[in-house]
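Listed below are the structures to be examined.
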Structure I
Amino acid sequence: MKIKIINKKGLKRSVIILGIFLFILLGVWKMLMMMPGKSYRGELPPLTVEEQQLAKDLQRDLEQFGEFGEHNFIFYDNLQASEQFLIAALEATGYEVNLQGYDVEGKHFNNIEIEILGADRPDEIVVVGAHYDSVVGSPGANDNGSGTVAILALARAFSGRQFSRTLRLVEFVNEEPPFFWTDDMGSFVYAKKCRDRQENIVGMLSLETMGYYSEKPGSQEYPLGLLDRVYPITGNFIAFIGNLASNKLVKQAIGSFRTHTQFPSEGATLPEGISGVGWSDHWSFWQVGYPALMVTDTAPFRYPYYHTPEDTSEKVNYEYLARVVAGLERTIVELAS
């Protein structure tokens, strides 16, 4: 009789512990993966007239950008030519272009920046950036020509406008190896300088590999097997990814995007050690304590031509990219206002 009482107590204790564990697990899931609003489902609406023009502009810019071929520290002349293309395109919209230069092993590299000074809270800064170099062995149309030309499109959209906060649009150099996650990564040079100046960057959005989508079930993979139980296995969405410290920014950004944009979107804040979570310029801002996120089509977890010679401009879905960039325009306006 005594043994039965002990077993009942032990069972009750186990049930309580399991309940507490599940409660904590639910709370963690809600905090890190449950995002405001709902991802758009169903047939996409027709492109607006403005989105149709945006798609054409993105395709024109990316095809012209693609003419430089592989552009990186090895193909240095091509990298310089791509830099001059971006500077000319930004200057053509009326901006003063700022160059942040630095040297690595006898070669000079530049981050390219434009700034729209805030009207009411100029000391609060929103940074939106993309890297313009390609990985060795690839022309880099989607990675990261798609993000690069998105910055140009946003610059045109914001020309002549002003926001409450200061907005910076930046084309970063040297994101790819051998600079990746080193002190010579262009975005790290930039972020560290911002921290040295004690600038108040309230949020950074890294636009990374945004142009490939598939409506085929099973086209989407994930770094952790369990994530395919939570997120779609069809790669037709844009993702907002941040680290744990950037949870608030991720929710603000995707919440705004979902409010204004009829396009599938998913978001998560995950530990930095998970494969893919820190694979772009947002990582640099994390290193110096700024909240930052990546906007991406998830790159190697969907895109079959990632870091290959086949990453060319015809692989990009310009209609989908235009929908995403138009949605980001509205989201950035809210973040900067």
Structure II
Amino acid sequence: MKSSNILITGGAGFIGSHVVKCFVTDERYHIFNLDKLTYAGNLNNLSDIADKENYTFIHGDITDAVFIQRLFDTHAFDCVVHLAAESHVDRSITDPFVFAKTNILGTLNLLHSFKRTHKEGGRFYHISTDEVYGSLGDTGLFTETSPYQPNSPYAASKASSDHFVRAYAETYKLPVIISNCSNNYGPNQFPEKFIPVCIQAIVNNNEIPVYGDGNYTRDWLYVEDHAAAIKTILEQGKQGETYNIGGLNEWKNIDLVKLLIRETDKALGRPEGASLPLITFVKDRPGHDKRYAIDNAKIVRELQWRPEHTFEKGIVKTIAWYLSNQAWIDAILDGSYRKNTIKNNL
């Protein structure tokens, strides 16, 4: 791609911050990072690139249609990389309306403004999840042609936004791309998610909550591998296509917890297995999908992307990051991270 202005939504979040950093290192691009800075948005994730000349942070809400229209009219965005979303399944069960507003209406606002202002060669790239496909049995993999069968309000909101992106491409001939990824993990993940919850519990000798019987299975993708895949897809992916991004790392939750215990105890200098008694099985959540697994053959074959991290390698790096960044965690736990805001609306 030639020199471009790229709007990345949700760029202060976990995945988004890694995507922003990945693109900012390429001086062909000027990155505009639009983030509402909800509880999951954290500008501390981007402190090392905040002063880059090809980076601009914009504080704003994708559900504000007037603001989004003004933003697109003000800046000549060549491409949109859309990550902004409510993403925590448990929260979606408690308050599905917030997920519908952000994930569906927010996406519609972006599509509508992109339709009015996009230029030749532009692209609207929508990042989605494997959860839109529902649950797998003991065998098989999700492919780009798997039917949508969302089982949680979060998954339903993402499935709906995927369909709107496709509908805008068909109805208005917009240049769009979609990708669906497996579970991400790595540095800067908000401490409500499974892996950082487990690491913090081990560090503090607290109970490690495991849903049901612990046999739920997920395919795990190291976040830096995902960011690299997103950049590859934007630059090389075919317009109108969907790409599944998976890490080829299937793990049952209980086996994952035992791996985290082994590696975290080792890093802390504890005896092997010292934290195993912390495992606590808790009541299952509603609509809990049994197994996800991504077939990433298409992106590997067509775009020559493949994950660089095995799960064991990525987990060791992730644990090391959390153990050496307690100040980042403390700022979230005491709420002080939310004081680091920039009111730069346009």
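A short reminder: the numbers here are calculations on the coordinates, not readings from a lab. Keep in mind it's a predicted model, so treat the numbers as computed, not measured. Cβ atoms are built from the backbone, for glycine too; each structure is taken alone.
Below are the figures for this structure:
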| quantity | calculated |
| --- | --- |
| Among I, II, which structure scores highest (criterion: mean count of other Cβ atoms within 10 Å over residues 185-192) | I |
| Structure (I, II) behind the derived value 17.2 of mean count of other Cβ atoms within 10 Å over residues 65-72 | II |
| Relative contact order in percent (Cα under 8 Å, 6 or more apart) - highest-scoring structure of I, II | I |
